[in-house]
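Novice: The structures considered in this document are given below.
None of the figures in this text is laboratory data; all of them are computed from the coordinates on show. Here the structure is a predicted model, which is why all the values come from computation and not from measurement. Cβ atoms are built from the backbone, for glycine too; each structure is taken alone.
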Structure I
Amino acid sequence: MKSLLDKTTDKLVNAFLNDKIIAALPSRYTKKLSEAQKVRKICESKIKETIIGFKAAGTAIPIIKKLKEKEPFYASVYKINFLKSGKKVKINKSTLGIELEVCYLIKKSFFLSKGLITMKNISKYISHMAPCIEIVGYRQRKKGITSFGDLCSDFGANVKFLIGLKKKYKKITIGNLKTNISNKKINQSVNGNTNTVYINPLNSLRFVLNKLKKDKIDLNKDFWVFTGSTVGVVPINGKGLYTGKIDKLGSVKAIIR
């Protein structure tokens with residue numbers, strides 16, 4: 001006989017793979033981040049799709065404090081949800097919104113590194129960087145965010161990632177870049193700044209890399225890290241073309257339908 005946890009994760013994995021919506025998970029699995037982490041890891045262990053990287057989530061320090069957490073968390077990102085800029089993304093009632101992020105391509109040599117990743121040594125593991133749009137949402141019939149567990153248990157609430165033109169990595173002042181995401185058709189425009197992302201995107205990257213070390217993750221290949229939203233979770237007020245722009249990095253687009 002399967003346990004309730006096993007049955008629950010089976011349902012969530014099926015919803016993830018087949019783009020379905022299921023009933024909300026029992027609160028026992030989502031109220032505490034520690035329990036949600038267990039659900040996420042079990043779900044990810046059941047998915048045989050290719051992992052292309054990881055996302056940082058819960059990177060806004062005011063939200064961390066409001067929800068009484070100590071730090072962000074991370075989740076795996078799969079190739080099936082990784083798209084080029086300008087592609088179409090279908091949303092549903094469980095979609096939470098759209099985000100604009102800085103992402104980094106990390107060299108596989110990272111997995112051979114010893115000791116902690118610091119702000120002093122992190123640069124040698126970065127190959128490229130790029131702007132990215134993330135569509136966030138649940139595979140469950142639920143709205144809003146009451147805890148990090150809500151997001152973490154549902155694969156970090158990642159739906160799709162659309163990546164702009166990648167640039168060879170070079171050191172820039174990444175902690176104070178202006179950002180904007182807009183949909184001209186419906187006159188929606190939201191400004192942001194990279195300094196809202198766990199001090200800065202590079203610090204968010206450092207956090208994820210050290211968590212991967214702690215969890216003994218090894219992909220044995222180059223991989224992407226998505227560092228968190230510079231504009232918060234922006235509600236999708238209408239369909240059509242959304243364009244995200246990050247100073248010094250460039251732009252990325254998504255067509256919402």
Structure II
Amino acid sequence: MFHAYRPADFPAVAAFARRQPEFEYLKAIIRMHEEARVRGARAVWRESNRVIAFCAVAFPNPRDAWLYGMRVDDRFKGQGIATRLTRALFGLARQAGRTWVALDTKDVASKAPVFRICDRLGMTHLATHATTMLWNSGLGFVRPRLEPAHGPWPHTGARLVMRQRFPLWIWERPAAGPRLSLLAGARVLVEYDVCPGRRWAVVNAFERPQDTRAFVRGLLGLAHGRRRGVVLVSPAAWQPALRRAARALVPGLVRGVDSSFDAWRIYGRRLK
């Protein structure tokens with residue numbers, strides 16, 4: 001059954017979640033709700049008074065709800081627990097006045113069960129976006145001058161932007177009229193966020209750059225300085241060319257050491 005998470009539940013959650021990938025990420029979610037007072041909720045699923053699943057929902061703005069951190073004890077997978085817990089969190093978000101709920105998951109074959117759960121719950125596959133993360137690579141590159149971009153909001157399929165929150169990464173629907181800039185001729189939304197130990201330039205790209213190398217050179221300029229990095233969010237189809245340009249400009253890039261290239265499926269649905 002669905003229950004609110006209590007700090008006393010952590011040992012039970014950790015007993016199964018630490019054997020699964022990204023346990024540190026899960027702990028960060030729990031900690032942010034406790035220490036940063038993130039708007040939202042954490043929940044567990046109990047069977048016979050035993051905690052067998054965990055998930056959280058954040059309310060990044062007055063309209064949206066974001067699901068993250070789903071973990072189910074391996075011994076109880078395949079029994080519909082994740083589906084029931086997700087559905088219960090939909091209800092919680094609806095009660096809190098949210099009109100839209102979403103989640104993301106890596107675009108890899110091992111996440112097929114998550115894709116099926118989203119389909120079962122009526123969530124739409126909104127987009128597949130890539131995150132190209134570069135850090136400790138900006139030294140020697142000139143910081144670009146960003147010019148203001150004019151004209152209507154670019155149409156890119158799904159109107160989603162990724163932001164660093166709490167300080168975790170989530171996608172959300174932007175408010176109308178965010179101020180866009182031009183980077184190597186392409187319209188982008190640039191925001192700056194501070195994560196423990198690093199300052200990030202978060203760049204959401206809405207137009208495919210004509211000169212990919214010049215665009216990536218500008219990205220590296222935004223990451224200029226020690227303990228700085230850049231996160232580029234773009235349609236996944238663009239990432240191979242961006243990755244090639246990054247490696248040509250910084251031949252020594254090592255994935256996981258100073259760079260990361262991932263693709264994510266974003267699912268969402270309106271709450272009635």
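Novice: When relative contact order in percent (Cα under 8 Å, 6 or more apart) is computed for each of I, II, which one produces 21?
Specialist: II
Novice: Check the numbers for mean count of other Cβ atoms within 10 Å over residues 184-191 across I, II and tell me which is largest.
Specialist: The maximum falls on structure II.
Novice: Now for a different question. Among the shown structures I, II, from which was the value -1.26 of log10 I(q)/I(0) by the Debye sum over Cα atoms at q = 0.23 Å⁻¹, for residues 128-191 alone calculated?
Specialist: II
Novice: For distance in nm of label points 7 Å out along Cα→Cβ at positions 96 and 224, which of the structures I, II scores highest?
Specialist: Top value of distance in nm of label points 7 Å out along Cα→Cβ at positions 96 and 224 goes to structure II.
Novice: Quick check on the output: 7, 33, 38, 19, 3, 0 is P(r) over Cα pairs in 10 Å bins from 0, in percent, derived from one of I, II. Which one produced it?
Specialist: The correct label is I.
Novice: Given a value of 4.2 for distance in nm of label points 7 Å out along Cα→Cβ at positions 88 and 136, calculated from one of I, II, which structure does it belong to?
Specialist: II
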